[in-house]
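What follows is calculated from the coordinates using simple rules that are stated; it is not laboratory data. In this text, all values refer to a predicted model and were calculated from it rather than measured experimentally. Cβ atoms are built from the backbone, for glycine too; each structure is taken alone.
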Structure I
Amino acid sequence: MTSRPFQKAYDCAIMGGGPAGSTVATLVARSGAATLLVERDKMPRFHVGESLMPETFWTLERLGVLEQLRKSNLTRKVGVQFVAPSGRESQPFLFSEYDPRECAQTWHVERGQFDMMLFDNAQAQGAECLDSTRVIDVDLKHALPHTIHLRLADGQQCNVTARVLVDATGQQAVLANRLGLKIDNPNLHKAAVWGYYCGATRRGPHGPELTTILHTEEKRNWFWYIPLAGDVVSVGLVGDSGDLLRRNQELDAVFSEELTRCPGLQQRLVGADMIDGLHVAKEFSYSTRQVAGDGWVLVGDACGFIDPIYSTGVFLALKSGELAADAIVESLRMGDISAARLGQWAEKYELGISLFRKLVDAFYTKEFSFAKFIQAHPEHQGNLTNLLIGRAFAPGADRLFRDLDPALQQCRQHGEFGGRPPNEAPGKRPF
């Protein structure tokens, strides 16, 4: 990695070296465009979001990093399991039962290692990649190009220009905040508190693993349980921020208190020891009014964040980065970097993430039971599986909601879901 930009003028400059930014940088640089990728932290840097969705396979394949992942020590993820407040476990929700191809399994990743791989890959594909480089300011000009003011790793400052500026700064959302584009979701003001354990229960010493979701009593909060490489397991608590980030109460006390309300997790942590301490993040859910303007684009969490429950974060970062990169390459080739041209992928993308938002809404509806819903509509088992795999952008992906939407409405009106219609055989209960 170089310490100063090679040049002053770029076709495309990307702020943020996470999965979304590195995806854009790789694909745009591969087209031959002069590309700059800047990351404020020193790489590799710590980040949460360790469970991938299987549909990341296709973007990772296009980026050319699958072989590195296959040869890595990362834990293979083969499915999801859900655990009720009582500790009752669902049958493992194995992706390969619905798709026998390699793409049906994925990985639990250590994000420092994973993000570094993508960052290095962008540089290998021709992007100029700088870490420890802060964006001090951006000057969005009506007469393009835009100007980006940088503070480099050595403390010196410089200005560069870009015909297209990409915001991949995650929940910092530099451009979305500056332009007043964020739309907050007041129903999903969540926080996450997490740590790492050694000696926790695993399926096997070297075998594939599951992402496990465990509800606390009364479904008030939930824990994630993600086995990582070696003997490390990521354990995170998610709930309303006002509940978890209580005044005058230490995070350790809150975490321990919620652990006592989760029998399934207590069993898994018998004999385990926490490494270091706890981390915390406010996972506020939001969207943006637009993903592109004249000469600028938002990708990844910078254009919206849903919720950690279905592990959509990295998948949507990669997907939005790929869609945006294709639009940028075409726009530069045609000499048209208008908002309409750069944002041509927005409608397709928004349709897909709207389905994930509906699944999140169903998960947080306490009266609703996916088990009862699948009993009533076993024909939707495959449709639900496809969404959990990440296939929200495929034709017919919304088929599930023809019956799920009315079921959720019934819960809100009557306080429960009615379950299986008379004389209809039960289906397999996923959770």
Structure II
Amino acid sequence: MTNKLILILVGASFLLSLLYSFYYQVPLYVDARAYDTIAQNLANGLGYREDVSLPTELDRSIVRVGPGYEFFLAGVYIIFGHHIEVIWVLQALLLAASVWLTFIISRLVFKENWHPLVGFAAAALVALSPDLILASSMLLTETLSIFLLLLTVYVIFRRLDNVSYPNTALSAFLLGLAFFVRTTLGIVLVVITVFEVLNRRYKHVLLFVFVFLLVLTPWTVRNYLQYHAFIPANLAGGVDLLAGNHDRATGELIDQLPKHINEKYIGLSTVEGDRAMMKDAIIYILSNPLQFAKLTLLRLSTYFSFARPTGWWFHLSGTEQILTLLSSALYSVILFTLGLSGVVLSTKIIKKQEDSSNRTALMWALLFSIPLSIIFIIVETRYRYPVYPLLAIFAGFTVSVFYRERHRAGRIILIMFAILSANSIFDILRNIGRIIERLS
């Protein structure tokens, strides 16, 4: 019965993603268009380039998030030709695989405290997520990066039962791939390194870091030969850090660099521009520590706000957009409330069980490292997506506890809902002008 139910969820996830993709056939917008262009150039033997008419030092391909997703697309184009429909099918499969991984990771995390309700609720929150289904219909990095993150987490927890060098090497290899797709996921390297050091597995630490760096080496060497600079993945760091930290910043991606700042970097090469932006951002942060702290708290508030639904995409309008916004907002209420409640409940229930306590502590660290990787830079709704499956696992734990101890779990859920609602009201009030403008 358990296997049948989870297979139904996996199948439902695949079908919903596929139906959404083929129904809307979302056009290639800004980032998606860039990823597609780079991938086509790769597939056609023109190299990792966005605009082949420009000199390498001025081409913006290295500034885009990547290169993992672009290579994924290029591989598909080489095999199947330039057919976006194939990408939709593959991303629907990746989302379905993420549903399955969420289910089995929940069992590895909670072990003797696991109940089928934990796995089913967690898997359902991934399978039926309006945000993740929408993302899988677009040429964006999120679907692939979430799958690789979950695959990495799965191997990491599997190796707790069998701590071996091959498992350590495999988890590092997968994390390297995830880093190439979304560089902020590199923070997992820090979490695992600290965890291994605390458990005194020093040889495994060295192997993990070595394999991770080994995965990065070919691309880093290529970039050094091309740009004469140390670039492990891309040059998105400088512009992202500056976009979130300047004299008119609010910490969100919607903030474009003001004209008086942007003019400073016109005419610079991509490497020179990145270095200059990074330097100016660091100078601003060091010169305005209180403002930086304020921006960081605002970004943290944005990250955990219910008032950040997905739905402001160009292919949506009218009733369809309203329904998307409402379903996404309701989903965030359920996911964040139950997920963070699960974190609190797990600290109270599992703290006396050494092995389970270590596992949940590792999961807590992984969960909170995801927002930590971006709250000092910029926050956008889709930047939260990688944390969704991890939150879903703790949400599943909340559902399981509520099933057995309604009073205990219900009290924590109400407290968490009140805290998150207060934060969301604060977020709405400070952005009321922009919300009215968007709704109109």
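Observations, loosely collected:
- Structures I, II were shown, and log10 I(q)/I(0) by the Debye sum over Cα atoms at q = 0.17, 0.18 Å⁻¹, for residues 34-129 alone at -0.85, -0.91 was computed from I.
- Calculated for structures I, II, mean count of other Cβ atoms within 10 Å over residues 66-73 is largest in II.
- Calculated for structures I, II, distance in nm of label points 7 Å out along Cα→Cβ at positions 106 and 330 is largest in I.
- Source structure (of I, II) for mean count of other Cβ atoms within 10 Å over residues 90-97, computed value 17.0: I
- Answer label among I, II for the case where distance in nm of label points 7 Å out along Cα→Cβ at positions 154 and 306, calculated from the coordinates, equals 3.3: II
- Computed over structures I, II, FRET efficiency 1/(1 + (r/R0)^6) of positions 50 and 170 (r between Cβ atoms, R0 = 30 Å, to 0.05) reaches its largest value in I.
- For -24000 (helix-only ellipticity at 222 nm (-39500 (n - 2.57) for each DSSP H run of 4 or more, over all residues; to 500), calculated) the corresponding structure among I, II: II
- Which of I, II yields 2.9 [distance in nm of label points 7 Å out along Cα→Cβ at positions 146 and 162, calculated]: II
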